[in-house]
1. Here log10 I(q)/I(0) by the Debye sum over Cα atoms at q = 0.15, 0.16, 0.17 Å⁻¹ was calculated and came to -0.68, -0.77, -0.87; which of the structures P, Q was it taken from?
2. Can you tell which of P, Q yields -13000 when helix-only ellipticity at 222 nm (-39500 (n - 2.57) for each DSSP H run of 4 or more, over all residues; to 500) is derived from it?
3. To test your reading of the models, identify which of P, Q gives 9.5 for mean count of other Cβ atoms within 10 Å over residues 85-92 when calculated.
4. Quick check on the output: 53 is percent of Cα pairs over 12 Å apart, for residues 5-44 alone, derived from one of P, Q. Which one produced it?
Structure P
Amino acid sequence: MDPRRIFGNTGEQMAADHLVSKGMEIVGRQYRNQYGEIDLICRDGQEVVFVEVKARQSVELAYPEDSVTMRKIEHLVHTAEAYLEEAKLGEVPWRLDVVAIEYDADPPVVTHIEDIDIPERLW
């Protein structure tokens with residue numbers, strides 16, 4: 001398997017473990033459609049949570065969450081909306097979260113950023 005995919009899968013599993021420890025339920029992984037991919041789909045009570053996982057070996061140049069650009073958020077929103085429609089969930093509350101993992105600490109630092117801002121222009 002590609003080392004980048006192994007690294008990504010390891011980060012996603014670490015993020016999933018972290019979210020489950022906070023009481024969230026993992027309902028999907030690596031969901032893909034024509035708009036993009038969502039790393040993890042969770043339930044937090046009645047809310048559907050779409051999670052982007054970002055991991056870095058080193059934060060010397062940038063933190064993992066810095067790579068979640070407006071363009072990436074746009075793709076996540078479109079992907080999430082398509083998932084909700086496909087799953088026939090109707091008008092359920094939902095949000096976008098980011099889990100950032102810094103591997104250059106021992107143990108790795110996991111930061112959960114809840115409910116990231118979605119620019120108004122996407123609506």
Structure Q
Amino acid sequence: MKKILIIEDDKFLRELIARKLEKEGYETPQAVDGEEGFKKVVSEKPDLVLLDLILPGIDGFELLSKIKNDDQLSRIPVIILSNLGQREDVDKGLSLGAIDYLIKAHFTPAEIIEKVKKVL
């Protein structure tokens with residue numbers, strides 16, 4: 001069973017995405033902030049990370065950098081899921097190593113699941 005770590009501080013959205021992914025047969029460990037997110041990336045070794053950028057503590061950009069600069073974790077694909085839609089935010093996320101950047105307001109949970117399936 002593929003494991004998708006959801007790092008998102010919005011409880012409603014996190015649980016909604018988790019339910020949809022679980023229906024598709026994925027395991028969905030979750031974290032609500034950057035610190036917990038990094039610990040879970042290390043302990044869970046997920047097949048994919050869905051990462052929000054605006055997080056308490058360590059923000060998503062910093063967390064993405066930590067993942068991509070760690071030899072044990074750098075191969076894990078990360079999809080950013082954020083409301084930050086400015087061109088420079090998208091460019092920064094992709095340049096730090098995210099494989100895709102989804103703006104929350106532009107995607108339904110079903111479309112997010114389709115993106116996940118394509119990556120995996």
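No value in this document is a laboratory result; all are computed from the given coordinates. If you're wondering where the values come from, they're calculated on a predicted model, not measured in any experiment. Cβ atoms are built from the backbone, for glycine too; each structure is taken alone.
1. Label of the source structure: P.
2. Answer by label: Q.
3. Traced to structure P.
4. Clearly, the read-out refers to Q.
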